[in-house]
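Given below, in the form of structure tokens, are the structures.
Any read-out appearing in this document is the output of simple, stated calculations on the displayed coordinates, not a laboratory observation. Fair warning: this is a prediction, and the values are worked out from it, not measured in the lab. Cβ atoms are built from the backbone, for glycine too; each structure is taken alone.
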Structure P
Amino acid sequence: MKYNFDKLYDFAKQYEIEITEKQIEQLFMFYEMLIEKNKVMNLTAITEFDEVLTKHFIDSISLIQVCNLKKDIKILDMGTGAGFPGIPLKIIFPEIEICLADSLNKRILFIDEVIDRLGLKKIHTVHARAEDLAMNKEYREKFDVVVSRAVANLSTLSEYCVPFVKIGGKFISYKSGEVLEEVESSKSAVFLLGGKIVDVHNFLIDDNKRSFIIIEKKQGTPKKYPRKAGVPSKKPL
């Protein structure tokens with residue numbers, strides 16, 4: 001194996017995460033599948049191994065800073081794209097149960113191939129828009145934690161994600177750059193959805209500014225949310 005995983009080992013050491021050879025092999029296999037599929041399908045603009053390791057793999061598992069992933073919790077990765085953060089989270093924290101959702105079926109088919117090839121368990125995918133899936137009783141308010149690395153306004157993301165969170169659970173949004181203004185402007189939307197912003201955790205990965213915006217679900221989301229497909233992005237709450 002010609003790739004250097006030292007940065008991952010260094011990160012894992014900080015958070016007392018034990019990384020096995022099998023997990024390294026799974027990440028390596030995922031990387032190779034990602035790069036191969038990326039030749040025929042737009043999955044990622046980042047293709048150099050060191051950048052994928054830092055900006056996709058380590059960034060994904062950075063969730064350990066704000067969430068206990070060393071136990072059996074139920075997580076939804078909404079708008080997973082090429083499988084981030086869901087696949088790295090599942091590889092490094094096998095105890096979790098995770099669902100990866102995306103609106104584009106060809107991305108879901110790729111992730112299904114990855115799950116099968118890597119032999120991952122307690123993980124499944126669903127092809128659906130958040131606005132439609134949130135009306136399904138099997139998914140609505142059924143998750144301890146919902147995460148998303150999707151690029152969207154926090155008010156819009158919250159309307160997509162908060163309906164899936166159990167009361168007492170959390171929606172955690174991965175963000176880059178400055179976030180304080182976005183946090184302030186989304187507070188009323190989050191409140192309408194039954195949530196409350198309880199923390200903004202800022203950190204660096206190399207020199208990249210990253211944040212976790214943590215929203216706690218305080219009460220049930222009114223049935224009218226999320227609104228119909230396309231509305232949350234065009235007219236944020």
Structure Q
Amino acid sequence: MAETIATKGCMLPRHAEVAGAGIAGLAVASQLAASGWTVRVHERSTEVREIGAGIALGQNGVDAMRLLGAFDQAIEGGVKVAYWSIEDQWQRIVHSEWLTTELYSIPRSSLQHALHVRSRELGVEIHTDSAVAGTREGRLVLQSGEELEADLVVGADGVNSRVRDSFVARGIRVKRLDLKVAGLRALIPRGPEDPTDHMLEWLAGKRRVGLLPLDGDQTAIYMFCPPQDARGRRIPVDVASWSESYPSLK
């Protein structure tokens with residue numbers, strides 16, 4: 001049963017305003033709508049952009065997508081991962097594991113698209129070109145100056161969240177988690193030796209490189225390093241620097 005509030009003798013569904021139409025914003029919006037809430041999502045871009053490289057969808061994510069009825073679309077173009085291994089820079093195995101829970105390696109765009117479609121089916125309003133300025137006393141404030149009252153305001157507007165910043169500006173303590181890692185994710189053509197049903201990761205000091213198998217002719221790659229690693233963070237990728245860390249990889 002949907003949670004409701006009494007207004008002039010009537011029972012009305014609760015309403016949520018969500019900042020950000022990324023994976024987090026659309027997932028929250030879909031779940032709230034499935035629970036009977038009315039939901040409006042605000043995306044600052046002119047369209048909901050279904051972009052990104054690869055992402056690993058673990059058991060919690062699999063269960064959530066099934067619960068929302070978006071699982072089949074979410075794993076389009078992906079593969080079920082059976083095995084996970086970690087090697088050092090000389091390709092010596094330091095850890096390996098046959099998985100006993102579900103794990104899918106999927107294109108990030110598939111997950112975004114599945115949530116976008118499902119949220120629409122559940123009646124979520126998605127407003128594009130609708131930039132958020134912050135919050136104020138139970139209202140979402142748009143950059144246009146409009147203030148939208150809600151029972152719940154959700155800030156899912158990314159790293160430079162205006163919702164979070166508005167809390168800080170009002171003196172409200174906000175815990176910001178610093179993962180102390182810089183990362184690059186991309187899709188690359190599948191090579192003849194790339195994994196097809198397992199995740200493979202290489203460690204070299206504080207650098208990490210990993211491959212996520214996808215269905216078709218592409219593989220998702222990720223490269224992580226500490227923020228202070230200037231050459232590791234360089235865009236375009238400093239191939240010479242990464243090759244020094246992984247001399248056995250081509």
Checklist outcome for this item: Ranked by distance in nm of label points 7 Å out along Cα→Cβ at positions 134 and 182, the structure on top of P, Q with the greatest value is Q
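With FRET efficiency 1/(1 + (r/R0)^6) of positions 86 and 174 (r between Cβ atoms, R0 = 41 Å, to 0.05) as the yardstick, tell me which of P, Q scores highest. Please report the intermediate quantities before stating the final value.
Numbers: P: 1.00; Q: 0.75.
Top value of FRET efficiency 1/(1 + (r/R0)^6) of positions 86 and 174 (r between Cβ atoms, R0 = 41 Å, to 0.05) goes to structure P.
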Item to check | Structure (P, Q) behind the derived value 15 of relative contact order in percent (Cα under 8 Å, 6 or more apart) | outcome: P
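Given that Kirkwood radius over Cα pairs in Å, derived from a single structure, equals 18.0, which label among P, Q identifies that structure?
Values: P: 18.0; Q: 20.4.
Derived from the structure labelled P.
Determine which structure produced the value -9500 for helix-only ellipticity at 222 nm (-39500 (n - 2.57) for each DSSP H run of 4 or more, over all residues; to 500), calculated from the coordinates; the candidates are P, Q.
Working: P: -9500; Q: -6500.
It traces back to P.
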Checklist outcome for this item: The value 3.0 for distance in nm of label points 7 Å out along Cα→Cβ at positions 54 and 94, derived from one of P, Q, belongs to structure P
